[in-house]
Structure I
Amino acid sequence: MNAPFRQSNAKVNAKLHLFAFFHLNIAFSSIEEEQRGEVIQRCYWPLLDLAANHGPIGIEITGFTLEEIAARDPEWIGRARALIANGKIELIGSGYAQLIGPLVPARMTAENLKIGNEIYQCLLGTQPELALINEQAYSAGLVGLYLDAGYRAILMDWDNPGSQHPEWTPETRYLPQLAIGSDGRVIDLLWTNTVAFQKLQRLAHGDISLEDYVDYIRIQRAKTERVLCIYASDAEIFDFRPGRYKTEEKFSGNGEWNRIAQAIARLALGEDFQLIAPSEALDLRDRCDAGQKLHLQSAACPVPVKKQRKYALARWAVTGRDDIGVNAACQRIHDGLVAQGADPLAWKELCYLWSSDFRTHITERRWTKFCARLRDAEMRWGVAAKPPAPKPQGGAVESRYVDIETPVLKARLDRRRGLAIESLQFKDHDAPAIGGLRHGHFDDIALQADWYTGDCVFEAPGEHKVTDLEWCEARIWKDASGDTLAFAQVETPLGPIEKTLRFAAREPRVEFDISFDWKDWGRGSLRLGHFTLLPGVFEWPKLSLTTHNGGKEKETFPLNGQVVDHGAAVSFLVSSSYGIGMTEGWAELGDEKNRVRIEIDRSTAPLLGLLTHRRAAGSVFCQLQLSALELDETRKPNAYAAGRRRFRFGIRAV
């Protein structure tokens, strides 16, 4: 009795357009260099066979990977080039290396895309028009950089942006759209789909049957035409195991590429489906619900990334073996290259060194080799490290509270809380803009704690917090410039923290220079600054956050009505959810009249910004933390450089 119904339903459902592309990255973090030849044979050659027999199929590949293949197996390059010319392969670009665009200066992404395009043209005889956002870490600032590099469209994961925009229609995820950049320009957008590509992985690994897989694809059909990306992930996980996770599917021998070929052949036979090249999906731009101009980002999720929530921006910024240490070294090299006007080979080397692959599951041998190469590059091109903070002067302060006044600001520090800032008022403000909120300030039980500005908090799973919110001996003095300086040393169970604060005499600015003499930098989160906005200066409904997330142009996020908690833990394993890159070294908070700018010295430590914003009983809690360390499954403490850790940041009125 059900057969006539299924037949009738099939008639009303329109054809589902399907495309697939495979991500090739021979620098895969957990693959040793001597395994690269095996990867080419077991993964990259079968992919060419798949394209030859069942294309068109997309191949997204880094310039570095192409050069490595050309050096090890030039015949692969020749066959890939021929398949591209015959329309069996569509090349998708990503640049020379896998840079996390929202974490690096705009110049880096521009250089990375330029070098990648030159290699594509040289080795494959073409320049791609579609680009995959590296690690699917998107920001509006990247749009202009991809357009300037000659790309007409980008591919981006649906799940994270889609979860933040309930106002989007259900069909939005199945059709090409337009992504709006921070400069107002738009770029064509195709969605990838996490569940869809994981279904194909499960089929290949023998976890689900071909019938189950085809049934899943079939239920994606609707009464109107749709397009679905059925694969958009690694090629190195079929008939090979990178060794990244203990939970990887057990490898039982060859045959996974064959299962993929069988699935694609089966889909091609069905009248319900049409297999197309990735760029052909753009032909559906004139359909209803297609071609919408979308802001993929939001205040709550300023940098959406790929797949599961464990892939937070912190993954490549402040976790790994020593992400913040190697990112700081890369920033020093970048600053040196900008100052020196270095040749393209130097920029190419820095693209390699700033690759995401050295910041996640890198093996011990590759880490050692990488650190040596990074040190060599820093010696050749890097700017010098900032001079140390001035030695403390003056006598010890006896009172609990320390009041400081210069011609441009007033501040009160709490010696009982490690010189945390209780209040900070800039010259042109009618009241203190930044400071602390006492216990009970908010009626909301979730906010009924003491909130501070200028403190340091380290949290590790199952352990008590380690903070600098303790009694400290403090010294206050003025230097030759007229600035007032405050120094404190706080003893903690992990070691001492030394803090030097500079209160400027000529501009409304406070600088922090903090060093940690800790031997154990284990697994946990370390957050600094905790800049807390006070009532009395800002119009809460007009509050906004402005910063750079890898683009040339700044991005502004209105905060009215928004619940933002970038630092909220995803799980016991992942300590933060989202973040801002602050790639030009600053983020601003405020309304149309009064704003404060939090600045970081990226060459010392490119800290990650974590914003919290929520309404509470007619008031607002708004705080920007600076993260120096977060926890996830990639965290494996191993310092790039031994010795103290130092962080430099500040706040000023703008």
Structure II
Amino acid sequence: MADKHLDTILEESRRFSPPEQFTKDAHISSFAEYQKMYKKSIEDPQGFWDSVAKELHWYKKWDRVLDESGAPFYKWFVNGKTNITENCLDRHLNTATRNKAAIIWEGEPGEERVLTYWDLWYEVNKFAHALSRLGIKKGDRVAIYLPMIPELAVAMLACARVGAVHSVIFAGFSAESIRDRVLDSQARLVITADGGWRRGKVLPLKGIVDDGVKECDCVTDVIVIKRSPGEPFPCHFQEGRDHWYHDLMDVAFVPHQPEQVDSDDMLFLLYTSGTTGKPKGIIHTTGGYMVYTYHTTKHVFDLKAKDVYWCTADVGWVTGHSYIVYGPLANGATCVMYEGAPNTPDEGRFWKIVERYGVTVFYTAPTAIRAFMKWGDEWPKKYDLGSLRLLGTVGEPINPEAWMWYHEKIGNSRCPIVDTWWQTETGGILITPLPGATTTKPGSATFPYFGIDAAVLDGDSKETNAGLLAIRRPWPGMLHGIYGDPERYKATYWSKWDGMYFPGDGAKKDKDGYFWILGRVDDVVNVAGHRIGTAELESVFVEHKDVVESAVIGVAHDIKGQGLVAFVTLAGSVEGTPELQKELFQWVAKKIGKFALPEKIIFSADLPKTRSGKIMRRLLRDIAEGRALGNVTTLADASVVEELKNKYEEE
């Protein structure tokens, strides 16, 4: 495994120390300070996290910081009572933060809204009351399918305030994806909007939800937010089930007292793809996640009271949960939210937003950075980016060339870059530079965060220079299981080594101890920041009446990081025509969403398989990326590979 991936990793000799002025004012201002704190967090993790948790509000203090008796179902801050909204909102109301901007929002058409912490508290309390009037209570699951509007954060926080479990579904997923997630979680309520803007077009979100919940008897109510003033976008209303958000808010009251929840109570579900094709409902509980996102946000982004912080992710992904909503609000930060695409109406939109609102901390994906590079240096040059003091990346490993472009063209060679590694499952950042302390290397996530005992191991759990990434002890932000499937949780994350978490990524550790993430080692691919299970895509192809078999692989892509190529075997006498190819593209868009469209669909009479029937995706990747073919001696029919190779090169 390691050798295969190392072909794409180059030795990196460039080093970038934190700027002196930045270090002077940083929360953690030297590498020696980081090492001292890290040593304490590893040697005395319970004492370390105990002191962090005391910075937050609890109704009842915990009895123990960590209970390992049910491993791998670890419990943090055992028997502690809290509510995360108390820490994101209420505790700021008796400070100067009360009248500070919590969310600065810009819609794709150009509208602007600012919600102070008082405004956000008020809206969340009213909506929590509205949810309670509909009978939503502690433990109920609520699905949220919304564009990037302030009400998305309001809805999440209102659910948390009443103790309900939110399941945010990215507003680019198809009706079938909504159905699968709603049924798996048995959601009682769906919160959506009449529409949302994306690249100058209105997405009919309510219509997609209507299609998605047709077979979901568990759904008793649907709340619809009117995206814009004036007449709503056209949408169907079902009498007795559907409710306008503004009508509910008109008769709601404040304050609505937060539900006191146990530290181990579920806060949210977030579905992520798996290699079996069935999305996994990742469980995050309240106490540990709250403490970890609060602490990582503060130190990774070195947040100060005067910062204007912008994470460009969609809240439909875990990055938006942890580093747009919960972590920043717990720190009293001012957050920018933007609804639309980075190239609408032109390729300067992000930089115009940075200039317009004086953004100081900017956190985005390597996918976006590579797109910015492609669009040209002239776009950022048109705007004043002098307010920026810190840059960050998230989503997949960043290649050194993109890192350097980001450093020079966006940061003007003066802003530290925090290249963060983490997952939906981890809840928060696990490996990262600290901007005032860490000398960075372009492309490296550098060192583990406090409390994270990371290692690079081989299959026998021995340390190696290049192999599999392992986390050797629990951490507060970690997942608490897979919803409804505890055995899958143990098998997926805890079965490779005894007592250690396996994230599924390859990694290498260089002579200076820096970590380099090498990408997935299973058949999950990361397309433009979207982690997609190839098995799930293959299942979608096979659902089509003309397809009998398919194999989907990830290949290198200049912009997305990884793109998809689908090899498809058709039924009987069906011909692989351009019309059928177009139909299959549309099929994938309908079943999953346009972001999952393959770069190519190749029709194949057969696929390379072992004698036991296993498809050799490694060989398909060799074909797609133009490499010399690997070992074919285990194939049932070696000629299949050569035929596919010739066909791929022709197309």
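Summary table
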| quantity | calculated |
| --- | --- |
| Parent structure of the calculated result 19.5, given that mean count of other Cβ atoms within 10 Å over residues 336-343 is the read-out and I, II the choices | II |
| Among I, II, which structure scores highest (criterion: mean count of other Cβ atoms within 10 Å over residues 112-119) | I |
| Computed 4.6 for distance in nm of label points 7 Å out along Cα→Cβ at positions 24 and 480 - originating structure among I, II | II |
| Identity of the structure behind 0.70 (criterion: FRET efficiency 1/(1 + (r/R0)^6) of positions 280 and 368 (r between Cβ atoms, R0 = 30 Å, to 0.05), calculated), options I, II | II |
| For 26.4 (Kirkwood radius over Cα pairs in Å, calculated) the corresponding structure among I, II | I |
| Structures I, II, by mean count of other Cβ atoms within 10 Å over residues 96-103: label with the highest value | I |
| Highest-scoring label, criterion being FRET efficiency 1/(1 + (r/R0)^6) of positions 128 and 168 (r between Cβ atoms, R0 = 25 Å, to 0.05), among I, II | II |
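All of the numbers you see were taken from the coordinates with simple rules; none came from a lab. Just so it is clear, the structure is predicted and the values come from calculations on it, not from any experiment. Cβ atoms are built from the backbone, for glycine too; each structure is taken alone.
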